[in-house]
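Please treat every number below as a calculation from the coordinates, not as lab data. Computed from a prediction, not measured in an experiment: that's the story for all the values here. Cβ atoms are built from the backbone, for glycine too; each structure is taken alone.
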Structure P
Amino acid sequence: MDVLRLIFPLFIIIFVGYLLRKTGFAREGFVDELNRLVYFIGLPAMLFTESSRIDLNALTGGAAAIAFPLVVAVTTLIGLAATLPLPFHQRGPVVQAGFRGNLAYIGLPIVSTTLGPAALGTITIIIAAGIVIHTLLSILVLSLLKPDGDSIHPLVHIRRTLTNPLLIAIALGLLFAAARWSLPEVLARPVELLARMSLPLILLVLGLSLSFSELRRNLSGAALASVIKLAIMPAVAWGVMTWFFASSPLVVETVVLMAAMPTAVATQTFARAFDADSSVSASSVSLTTLLAVVTVPALVVVLGL
C-alpha cells in the first residue's frame with residue numbers, strides 16, 4: 001500500500017493539468033509550448049541522466065529490448081482481430097491505441113516510483129525499444145487500414161524516429177555509461193536540475209492534453225482500445241516474460257507495468273498524418289488515462305508490489 005500512496009499523487013498532478021485546461025487557466029498555445037519544453041529539453045535531460053548512470057555490467061534488463069517489441073507485436077495482432085467488427089475508419093486508430101503506450105510521460109515516473117531506481121535501466125531500454133517498434137507498427141497498421149486520402153510518407157516517420165530527441169538522449173547516456181564518462185560539473189548540475197524539473201511537467205502536459213468532448217461519439221472504439229491496452233497487453237507481457245524469457249522478477253514486473261500504461265498522445269499525431277480518425281485516438285488517450293487511475297494500482301496489487 002505504500003507504493004499506492006506514491007502512485008496516486010502522480011495521477012493527481014495529471015488531474016491538475018486537466019483542470020488547468022478546463023478552467024481556461026492554461027491559455028491557447030500554452031500546452032504546445034510546454035510540451036515542446038518537456039519533449040526537447042526536460043525529458044531528454046532526465047533520460048540522459050538516468051541512462052548514463054546505468055551499470056551495464058550489472059544490467060539485468062537486456063532481455064526487455066527483445067521482449068517488449070514482441071509484446072507490442074502480439075498485442076497488435078490481437079488488436080487487428082478484435083477490431084474487425086468496427087467501422088473501417090476506426091480500426092487503424094483503435095489498433096494503434098491498443099498497442100502504443102505512454103512509456104515516457106507516464107511509464108517512466110510511475111514505474112520508477114513503483115519499483116525504485118533499480119528498474120531504471122530496464123525502463124530506459126523499454127522506452128528506446130518502444131520508440132522504434134511503436135513507430136514501425138503505427139506506420140504499418142495505419143497504412144494498411146488507411147481511408148482514402150494523402151498521408152506523410154513512411155520514410156519521413158522513420159527519419160523522425162532516428163532523430164527523436166528521447167532516443168538520442170538514451171543513446172548518448174548509454175555511450176557515457178559504457179565509456180564511464182561523466183559530464184563536467186558545470187554541465188552536469190544544470191542537466192540534473194532540468195531532469196528533476198521534468199517529472200511534474202511531464203504529468204501536467206499529459207493532463208493538459210486530455211479531452212473528453214468526443215468520447216461519447218467514439219465510446220465503442222475507445223472502450224475496445226482500453227481493454228486491449230490496459231488488460232490484454234499487460235497479460236501478454238506477463239505471458240511472454242514468463243514463458244519465453246528467464247528474467248529476474250524485477251525485469252518481469254517492469255515489462256508488465258510498462259505494458260499496462262495508457263495510450264500515448266502520439267497516437268493522435270500519427271492518426272492525423274495518415275488521414276485516420278484522430279478523434280478516436282484522442283478519446284482512447286483520455287479514456288485509457290482515466291481508467292489507468294484504477295487499473296495500474298490494481299495491477300500493482302496483483303503483482304504483490
Structure Q
Amino acid sequence: MANKIKISIPWIIVLGMYAMIALGAGLVLKEVMADTVQPSVTVGNVAPTVGTVILNGGNDITVVENTYVTISGTTTVSDSNGYSDIVSVTSTLYLNNTTCSSGLADPNWCYYISSCATSNCSGNSCDVTCSANVWFIAEPTSPTTSYPGADWQMDITAVDSGNNSDTGTTSQELLTLYAFDIDGSINYGTVNPGGTSTEKQTHATNTGNYEIDLALSGVDMDDGAGHTIPVGQQKYSSSSNMGDWVGTPLTTTPTSYNLDLPKPTATTSNSYDDLYWMIKIPDPQYPGTYSGTNTVSAVDAI
C-alpha cells in the first residue's frame with residue numbers, strides 16, 4: 001500500500017506570495033500610465049539701460065576760434081537680452097533751454113548725432129562714444145553771457161529690437177570765446193613831413209562766440225637809427241571819412257574801441273567791420289623807413 005506524503009505550506013508564505021504578485025501588478029500599472037510634458041516659456045524683450053553719461057571728460061567745453069572742436073560723451077549701454085539686441089544709439093548735444101532733434105540741428109545750439117560708436121561689446125553691454133563737431137559759434141553759458149542759467153546737455157538714447165528705449169543725460173558749461181581775425185596791412189607809403197597819409201583799411205572779423213569790441217594800442221615807430229615817430233601820430237576809426245585827420249589817436253595803453261562786432265551766427269563768420277588808419281608825419285622828421293607794431297585784441301563789448 002503506497003504511502004501518501006502530505007506537504008503543507010505555511011500560511012505566511014502564501015500571504016507573501018500574494019503580496020509580491022500585487023506589488024508587481026502595481027509596478028506594471030505605474031509604468032503603463034507614465035507620460036511626458038513639454039514645458040515652454042517666452043522670454044520678454046526688456047528695455048536697454050543707459051549708464052552714467054560723461055560729457056567732455058567731465059570738463060567745461062572750450063570752442064576753438066574760427067573752426068570746430070570734436071566734443072564727445074561716453075557711457076555704457078546694457079541689455080538683458082544681450083548686446084546684439086541693441087539696434088541703435090543716438091545722441092543730442094544742445095543748449096538745454098532749447099529743443100534739439102535731427103530736424104532742428106543748428107551749430108549755434110543743437111547738434112544731432114545720428115549714430116554713436118560702440119566698442120568692447122560683450123555679454124549684455126557695449127561701451128558707447130557719441131561725438132559732435134562743435135563750431136566756434138556755439139552759444140556760451142558762462143555767467144556773464146545771454147544764457148547764464150543754461151548748460152550744454154548731452155542726451156544718449158539706446159533703442160532695442162522691440163523699439164524699447166532708455167536715455168541717459170548730463171551737462172557741462174560752454175565757455176565764452178573772445179576772438180577775432182584782422183587782415184590787411186597798414187603800409188602808409190611815402191608821406192612828407194607835415195603831411196597826412198591816405199586811409200588804410202583793415203577788415204576785422206569776429207571769430208568767437210560772443211559780441212566783442214576791440215582794444216587797440218601801439219608803440220612809437222622807429223627807423224632803427226634812433227629816430228622815432230610818436231605812436232599818437234597814428235589814428236584809427238570805423239568810418240572811412242578820415243580825410244580831415246579825424247579819428248582816435250593810438251596810445252601805448254590798450255584802449256577799448258566801440259566797434260560792436262556781434263556774435264556770429266554762421267560757421268563762416270558773418271560778423272565783421274572795417275577799421276581805417278591814417279598817419280600824420282611830424283615836421284620836422286628825419287627821413288627814412290619807419291616801422292612799429294600795432295596791437296589789436298578782442299574784449300567784451302561795452
Structure R
Amino acid sequence: MKMNRYFMRFVSMTLAAGMIALTGCGSSESSAPSGESTSDKKVLRVGMECAYAPFNWTQVTEDVPDGSKAVPIYGSSDYAYGYDVMVAQKLADQMGMDLEVHKVEWDSIGLSLDAKEYDCIIAGMGRTAEREASYSFTEPYYYRDNCLVVKKGSEYESVKGLSDFAGKNVTVTTQLGTGWVPLLDQIPDAEKGANYETTAEVFMAISNGVADVALIDLPTAESALLTNTDLVIVTPDENDAFEGDKEMTNVCIATRKDDTALRDDIQKAMDDIGWNDKAKMDELMSKAVDLQPAAN
C-alpha cells in the first residue's frame with residue numbers, strides 16, 4: 001500500500017507538471033505578433049503594397065496630420081495609411097471587425113492571397129477580365145482616371161492625344177503586373193522600356209530620362225508631382241485616348257475566388273455605408289493626397 005501511495009503521488013505530480021506545461025504553451029501561442037489584434041473581434045486581414053500613395057503608404061509613426069491614426073503593419077514596427085487604409089477601416093468598423101494590414105510586394109499580392117496570408121486585397125487594384133478568372137471582386141470602391149506623365153519642358157508636354165506620338169518613337173513605361181501594361185501598345189510608334197515594381201520607380205525613370213512617357217492613374221500622378229516638380233501630367237483628349245482602359249478605372253476589393261461569402265459581406269458593408277457615391281470617393285481621395293508624407 002505504501003508503494004501505491006508513492007506511485008499515486010508520483011502520477012499526480014507528473015500530471016500537474018504536464019498541465020503547467022500545457023498552460024504555458026497556450027499562453028505563448030496566444031501572444032500576438034506586432035500589428036495583430038488581441039481583441040475578441042474577428043479580424044479583417046487586408047493585403048496592400050503600403051507603397052502606392054495616395055492609395056496606401058508606409059509611415060514610421062501612427063500620427064496623421066488631421067489627428068487620425070495610421071494602422072500598424074502586421075509583423076512590423078511601421079504603420080500604413082492612405083485611401084485604401086481609410087476605406088478598409090470604414091468597412092472593418094461596419095462589419096464589427098478589427099483591421100489588420102499586411103504589407104506585400106505588388107508582384108506577389110495575388111499569390112499571397114491564395115496562400116491565405118490575408119483574406120482580401122484592398123490595394124488600388126483594377127478589376128480586369130483576366131483577374132476575374134482568378135478572384136472574386138466587389139463593386140468599385142473608387143473610380144480613377146488614367147493619365148500620362150512626361151518630363152517638364154519636353155516636347156511631349158504639349159501632347160493633346162495619343163496620335164500626337166506618331167513618328168516620335170517615345171520610350172514608354174508603367175508599373176509591372178498592371179492593366180496599364182497592354183495599353184502601352186496603343187501609343188503609336190512607341191518603344192517598350194522597362195516596367196517597374198513600384199510607381200516611384202516609374203516616375204524616377206521619367207525624371208532621369210530613362211523613359212519619355214509613363215501611363216499611370218491620375219491620383220498617383222498628382223501625388224508624385226507634389227515632390228517631383230520636374231514632371232507634368234498629360235491627359236489625352238477623350239476622342240484620342242486609350243481604348244479598353246475602363247477596366248483599370250474600376251478599383252475593386254478582391255477575395256479568393258471561392259470566398260464569395262467574405263466578398264458578399266464586404267459588399268454589404270460598402271452598401272450599408274453608402275460607398276457607391278463617387279463624390280464621397282473623390283472627397284476621401286483628395287484627403288489622402290493632402291495627408292501623404294512627403295517621402296511617399
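Can you spot which of P, Q, R the value 18.8 was calculated from, given it is mean count of other Cβ atoms within 10 Å over residues 221-228? Derived from R, not from the others. Please state which of the structures P, Q, R yields -0.71, -0.85 when log10 I(q)/I(0) by the Debye sum over Cα atoms at q = 0.16, 0.19 Å⁻¹, for residues 125-180 alone is computed from it. Clearly, the read-out refers to R. Structures P, Q, R were shown, and log10 I(q)/I(0) by the Debye sum over Cα atoms at q = 0.07 Å⁻¹ at -0.34 was computed from R. Here P(r) over Cα pairs in 5 Å bins from 0, in percent, for residues 93-244 alone was derived from just one of the structures P, Q, R, and that gives 2, 7, 11, 14, 11, 9, 8, 7, 7, 6, 6, 5, 4, 2, 2, 1, 0; the source is Q. From which structure (P, Q, R) was helix-only ellipticity at 222 nm (-39500 (n - 2.57) for each DSSP H run of 4 or more, over all residues; to 500) calculated, if the value obtained is -10500? Answer by label: R.
Hey, relative contact order in percent (Cα under 8 Å, 6 or more apart) derived from one of P, Q, R reads 35; which structure? Matching structure: P.
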